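Chemist: Below, each structure is written out as structure tokens.
Read-outs: derived from the displayed coordinates by stated rules, not from any lab. Everything numeric here is computed off the predicted structure, so don't read it as measured data. Cβ atoms are built from the backbone, for glycine too; each structure is taken alone.
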Structure 1
Amino acid sequence: MALAKLSSIDNPRSGERGFSLLEVLVASTIMAVSLTTLAQLFVMSTNANHSAKTTTYTAILAQQKMEQLRGLAWGFDNLGLPITDISTNIAKVPEEPTGGTGLAPGGSVGQSVTGYCDYVDMNGNSLGTGPAPVAGTVYIRRWAVEPLPTDPNNTLVLQVLVTRFRNRGAADTAVGTARMPDEARIISVKTRKAT
């Protein structure tokens, strides 16, 4: 009996077990899959954050343009005659009292029409208008002014679309303009009011 106790004291490893090669491989595989999944989630969250930032910025740019359009004169004078601002140039910043289209019907959110679009740089500064983007363009703002078919003399439908400067492919069609990811589209109605 004393001899048996002595042999276990001399060999401290007799009661311990190590890891087998199979256990090490399984653990390594689980770790590799976990890290790969974590890396993919990190990339996905980075892309989602960038997309959210772009969408928020385009929404702000669209709201700025809509506020400019809604701020133009569209009402009645003291004699009850209609007043319509059709000359303010809101394609320039600061806006100019003449040389623009104001609330004259026209424009398109599906294509760039001079007087109804402006090009914006990465800091939100307007670079001007024209049929084609100018150097430094990051965002394109397009707007359309259309009389409401049921009340064309007193009600306008205003649309603003802000998109990144890129090829929109089939999103711009003659039938309609689809909103793509990272874009903002605002539609509003403006009615004549006494001034």
Structure 2
Amino acid sequence: MEHFLKLASGVDITPLLLAVKRRPDLWREDTHIRDYPQGPFKDVESIILRFPIKPETLKKKDLKKWDQHESVDYPPYALLPEARQLVNSLMTRVSGERLGRVVLNKLRPGGRIFAHEDSPEHASYYERFHIVLHSSPGVLFRAGEESVHMGTGEVWWFNNAINHEVINNSASERIHLIVDIKASK
């Protein structure tokens, strides 16, 4: 079974990459993903564009209505309209009917995203896509027994329900726009 599928290459990621380079402060605004207890993302900085409301911020009466699959726009999404353009194009291309998490992840040179599987509830509901803003030879993404290098300007689908990890054996940052989409079947 293939765990990766390249959907596109040559995507113009320059507007978003420049916008992110102009706003380095956004990488430090929300450390929820990096600091998640026992999480695999200690070498990653993130800009959360869309994400579920964090349950710990809700009042007890509102927890009953909380939907783990419902994501809301976070303030950086409005500051980076270039991301919305890429996401909307991807939604159209894959016949998306519901948009979930949208996160920019930056993996430091020599860093890694440690092996993990996404929760079964999330991975069975949404499909995971990566839009590569920057990557260099030496960055390997493994899912199951399969490994790929995702190049700059490429768009990939991958099976995030199985064990996966990323190792950045390059001298530069790896920056991906990660998008969760529920596609019409």
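Chemist: For which of 1, 2 does distance in nm of label points 7 Å out along Cα→Cβ at positions 106 and 146, calculated from the coordinates, equal 3.1?
Modeler: On the way: 1: 1.7; 2: 3.1.
Corresponding structure: 2.
Chemist: Have a look at 1, 2 and say which one yields 0.6 for distance in nm of label points 7 Å out along Cα→Cβ at positions 122 and 138, as calculated.
Modeler: Numbers: 1: 0.6; 2: 2.9.
Going through each structure in turn, the value belongs to 1.
Chemist: I've got another one for you. A value of -5000 was derived for helix-only ellipticity at 222 nm (-39500 (n - 2.57) for each DSSP H run of 4 or more, over all residues; to 500); which structure in 1, 2 was it taken from?
Modeler: On the way: 1: -11000; 2: -5000.
Only one of 1, 2 returns -5000 for helix-only ellipticity at 222 nm (-39500 (n - 2.57) for each DSSP H run of 4 or more, over all residues; to 500), namely 2.
Chemist: Let me ask another. Given structures 1, 2, which gives the highest value for mean count of other Cβ atoms within 10 Å over residues 74-81? Don't jump to the answer; show the numbers that get you there.
Modeler: Numbers: 1: 11.2; 2: 16.1.
Across 1, 2, mean count of other Cβ atoms within 10 Å over residues 74-81 peaks for 2.
Chemist: One of 1, 2 was used to calculate Rg and Dmax of the Cα atoms in Å, giving 15.8, 50; which? Don't jump to the answer; show the numbers that get you there.
Modeler: Values: 1: 32.1, 122; 2: 15.8, 50.
Only one of 1, 2 returns 15.8, 50 for Rg and Dmax of the Cα atoms in Å, namely 2.
Chemist: To which of 1, 2 does the computed value 5.6 (distance in nm of label points 7 Å out along Cα→Cβ at positions 26 and 162) belong?
Modeler: Numbers: 1: 5.6; 2: 3.3.
Of the options listed, only 1 reproduces it.
Chemist: Computing relative contact order in percent (Cα under 8 Å, 6 or more apart) for each of 1, 2, which one ends up highest? Don't skip to the answer; put the middle values down first.
Modeler: On the way: 1: 19; 2: 29.
Top value of relative contact order in percent (Cα under 8 Å, 6 or more apart), among 1, 2, belongs to structure 2.
Chemist: Moving to a separate point now. Upon calculation of distance in nm of label points 7 Å out along Cα→Cβ at positions 42 and 154 from the atomic coordinates, which of the structures 1, 2 produces 6.2? Provide the component values of the computation, followed by the final result.
Modeler: Details: 1: 6.2; 2: 2.9.
Derived from 1, not from the others.
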